[in-house]
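FYI, it's all coordinate maths here, none of it is from the lab. Everything numeric here is computed off the predicted structure, so don't read it as measured data. Cβ atoms are built from the backbone, for glycine too; each structure is taken alone.
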Structure P
Amino acid sequence: MKVAILGVGLMGGSFAAALRRRRLTSRVVGYDLDPQVCARAMALRLLDEAAASPAQAVRDADLVVFATPVGSMPDLLGQLAGAIGPTTILTDLGSTKSDVIAAARQALGPAFERFVPAHPIAGGEQPGVDNADPDLFQGCTVVIAAQAQTRDDALERVEALWRVCGAEIVRMQADEHDRILASVSHLPHVLAFALVAQIAGQPDAQRKLSLAGPGFRDFTRIAAGSPEMWRDIALANRAALGQELRSYVAMLEDVEQALARGDARWLEQLFDLASRTRRNAGGGARG
């Protein structure tokens, strides 16, 4: 099986590494806007070939994987509409689904039936192909947002690959996926970015950061992620994310008012609810 990876960062590189370790591909071709990224991926033996263009990468490919930031996918899909083979299966690794599906539907024409929308809920705070991990998807959840037109053979092929990579499959509608991920993934990332940026903008930022303990490091770990990727995710899912932000702001206002009136009982009840919920939730999905 020849696989084309479009976007050779942490996720694309890890998918290539996972396929190669499990002997699921005979050839991996990559394309990235930055040629040095593909050169590095070849040095790491994640790729067999670095393509000069997306069209060159997908030529004769059995599987095409879109692993770019979601904001880049509409243009990329449009570029490839005429270059995709008649039997090529396509999938993506995007963290939002409604926008990617809409772009694929518009760009791919008849090939849309061979597009399998997917989101592996996995990742790490350190971006880039140097952090690619062949076991990144081991034990993770992969959401599949198949459409009515999605061919069964394409769906089964993509799901089988994920299972061999150690992932568990959950099928879900795109709008439900985006609503849920806005709450448990996109909002936490925005909050971590905002907190670190707020501190960084203060005159005594270095003094504060020098005294930051494990709680700060745990809470803000994800703020070290890719700014480009998370910019695109936030904008792509801005309706659902905006609703979550408004609810969170309302909660913070309640906390502020409780502090102002010295309401120890209200604060303890809130903290107790959160503490019990977090303990009972366990680790959740990875990523």
Structure Q
Amino acid sequence: MLALLLSLTAAADQRDFDATEGRREWTFDVKWTDETGARQRAQFALPTAAIQADIDTPLRFQKKDAAQQAARAVRQYGSTLPNVKVKTKVSGRGALSISVKAKRRSRAKEVLARAGEIRDEAMDAYLVEHGYTRLGDAIVADHARHVSEYADDVAPLVAALGGPTDDPREFAATALGYVQSIPYQSRAKVSNTYRRPLLVVARNKGDCDSKSTLFLALMRSAYPDLPLAVGYIPGHAFTGLGIEPARGDLTFRDSGQTWVVAEPVGPAMFAVGETKGKSQRRARWGMVDVRVAD
């Protein structure tokens, strides 16, 4: 649902990627050419257990599983009601239907309304438990939440990228170049999958929201108090940094904050404060749906 490949002549160049799986840790050696044409290299290790947790997490929202959990909650509610029968049915595509039988029609309507509330509460609990959230009518990964959750996990990569600098823009440029160089994976080819940050690193591929989350997790690890945000437009996700805008920076306003655009998706090489196309137009017009990372 969130996928866009920006087509420009200057493309990020990952020159070499080597990952070695170990019992306790994976070691990485990554080489790329950044936006300035300079050659970069990062050598680091990440815990195997943490990477395996990302590997084991489903890449897509489990709609049927969520519906079944909600159905159990509704049936539990129905089991407490005398002289009322509450039935649920979950289709193969994860649609949940609820039926109620009672002696009085008014009672049936009352129970059905409450069952609907319980369904919604159970669904919301499932989303929180599994790291998802609502974006308009869609259910998407809770990218803003993952930014903070993965900050400690990506600390070795932050160190390999040179660590925090006095000016966050300087480190952001380095981290941005690294993430842009990771090969882009179109969701159209992989059924709308979202890769969590360590999986993007380990599998060396990701799409716009996957790479945006990784980039912001690197920034959160390096600068715990820096305001960070995920920006959504139809078909795409990018990021906002709460840094001082420089002359010529593309920015957008939300939540009382001016956000400097950072475009991690690649393979187009954009500096901090730059993007093109629909992202550029929507940011200028203030038409960005924003989720601020806690």
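Among P, Q, considering only FRET efficiency 1/(1 + (r/R0)^6) of positions 105 and 177 (r between Cβ atoms, R0 = 41 Å, to 0.05), which has the greatest calculated value?
Working: P: 1.00; Q: 0.05.
Comparing P, Q by FRET efficiency 1/(1 + (r/R0)^6) of positions 105 and 177 (r between Cβ atoms, R0 = 41 Å, to 0.05), the maximum is at P.
State the single structure among P, Q that was used to calculate P(r) over Cα pairs in 5 Å bins from 0, in percent, for residues 81-120 alone, giving 5, 26, 35, 21, 11, 2. Can you show the working numbers first?
Working: P: 5, 26, 35, 21, 11, 2; Q: 6, 24, 31, 21, 12, 5, 2.
Value 5, 26, 35, 21, 11, 2 for P(r) over Cα pairs in 5 Å bins from 0, in percent, for residues 81-120 alone corresponds to P out of P, Q.
Relative contact order in percent (Cα under 8 Å, 6 or more apart) computed as 18: which structure among P, Q?
Traced to structure P.
When helix-only ellipticity at 222 nm (-39500 (n - 2.57) for each DSSP H run of 4 or more, over all residues; to 500) is computed for each of P, Q, which one produces -15500?
This value belongs to structure P.
From P, Q, which structure was P(r) over Cα pairs in 10 Å bins from 0, in percent = 6, 26, 30, 18, 11, 6, 2, 0 calculated on?
Values: P: 6, 26, 33, 19, 10, 4, 1; Q: 6, 26, 30, 18, 11, 6, 2, 0.
Here the read-out was taken from Q.
For distance in nm of label points 7 Å out along Cα→Cβ at positions 97 and 145, which of P, Q scores largest?
Details: P: 0.6; Q: 3.1.
Structure Q comes out on top.
Given a computed value of 15.4 for mean count of other Cβ atoms within 10 Å over residues 113-120, which structure among P, Q does it belong to?
Source structure for this number: Q.
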